[in-house]
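Listed below are the structures to be examined.
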Structure P
Amino acid sequence: RIRRQDDVQRMSPEDRFGIRNAKLAFVVRRMEASLGDPVEITDLASSVALSLRQLERLFHANLGKSPSHFYIELRMTRAKELLVYTELAIGEIAEICGYQSASHFGRSYRTRFRESPAATRKAERRREVPAS
């Protein structure tokens, strides 16, 4: 079954992303738990007693990207799962993934996946229909 937005991932962030730093793992867990209501990166840094710059260095060293880029990728990955595995409206998916409007979500999604949310859903449905 598809996870709900508040369900916990099956694997820990340490296992999924190869994280060996407790502060980084805590921040990633918080990001995953707040996809629908994203937390400011400065607040995430404060929650583990790091400066914003220290958190950015930690992300780059361990995950190869900035905290904000990583957060967006988490949100986009969740959005794609919801598009493929649910019948939720695109506006609902936008809201679940923390976007204030479907149009902003659509632009972000298109930038990340090089196609619109509707195109992703349509392509997935074509794959599900057995050839006659």
Structure Q
Amino acid sequence: MTIDTQSQRAEHSPLRRIFGSVFAILQTRLELIGIELAEEKDRLLGVLFLGLDAMMLATMALIALTALVAIAFWDTYRWQSLAGITVVYAIAALVCALKARNGLVNSPIVFEATLAEFEKDREIFRKP
């Protein structure tokens, strides 16, 4: 009976080590995902608040510019000056929208380091 239990422990020991290694690898990869997610969240929040600040200040500047041009040309080219400013604003908005779209399309891959580590792990397990 003692021999049977020892042989069962010996048979399960390599299997347990393999499962232990696999779970340790998974735990490490999940921790890496968590770290990358936290870094990405911090980066996005920083960009979001800077973008909101820029939009607020740009809006205030545009309101002041519009009032200044309207007052300056009120007697002579009232509607032409306002139409010109509107066209300039529309072109600037289009340029900003295209740049924002380009930034989203060409953004870096999220979890790139984690995916690379998973690929390394898969290559290790493929080797005989």
Structure R
Amino acid sequence: MTPEIEQAIAEIKQAFPEHPVDVQAESNGGAYIIVNNVLIGEQYIPSTSWVGFVITFQYPHADVYPHFIDGGLRRVDGGLIKGDGLSGPNPWRDRPAIQVSRRSKRLNPAIDTAATKLTKVISWLRSR
């Protein structure tokens, strides 16, 4: 992994200290990340999920996109988790997953870190 990837992983662990973070090196110098037991909202069953994503070797000059959540999630009201940036279930890392597409349109590597992006994605999911 590149030093920038290692720094990003350290920042994620610092931002989410109560959540186990699984890391697997990616063949080009990036990393596959899964943050476990994330509260994504009481409007979902279950209300927690893992959140997975890839930090590519181009980081910090590439967006951390897309993110994935547990493909077994459902809405409390019985509705499917689809539309407006959500699709699936799709397989991701041998898991059924829902893809969360929240692309950063004006990427600024100084402030748009992997940890910041993850926080924004979780906040967006909670607001839905």
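Quick one: helix-only ellipticity at 222 nm (-39500 (n - 2.57) for each DSSP H run of 4 or more, over all residues; to 500) came out at -19500 when computed from one of P, Q, R, so which one is it?
P
Given a value of 109, 25, 14 for Cα extents along the principal axes in Å, calculated from one of P, Q, R, which structure does it belong to?
Computed on structure Q.
For FRET efficiency 1/(1 + (r/R0)^6) of positions 47 and 87 (r between Cβ atoms, R0 = 25 Å, to 0.05), which structure out of P, Q, R has the highest calculated value?
When FRET efficiency 1/(1 + (r/R0)^6) of positions 47 and 87 (r between Cβ atoms, R0 = 25 Å, to 0.05) is calculated for P, Q, R, structure R comes out on top.
Since every read-out is calculated from the coordinates, none of them should be taken as a lab result. What you are looking at is a predicted structure, and each value in this text was computed from that prediction instead of being measured. Cβ atoms are built from the backbone, for glycine too; each structure is taken alone.
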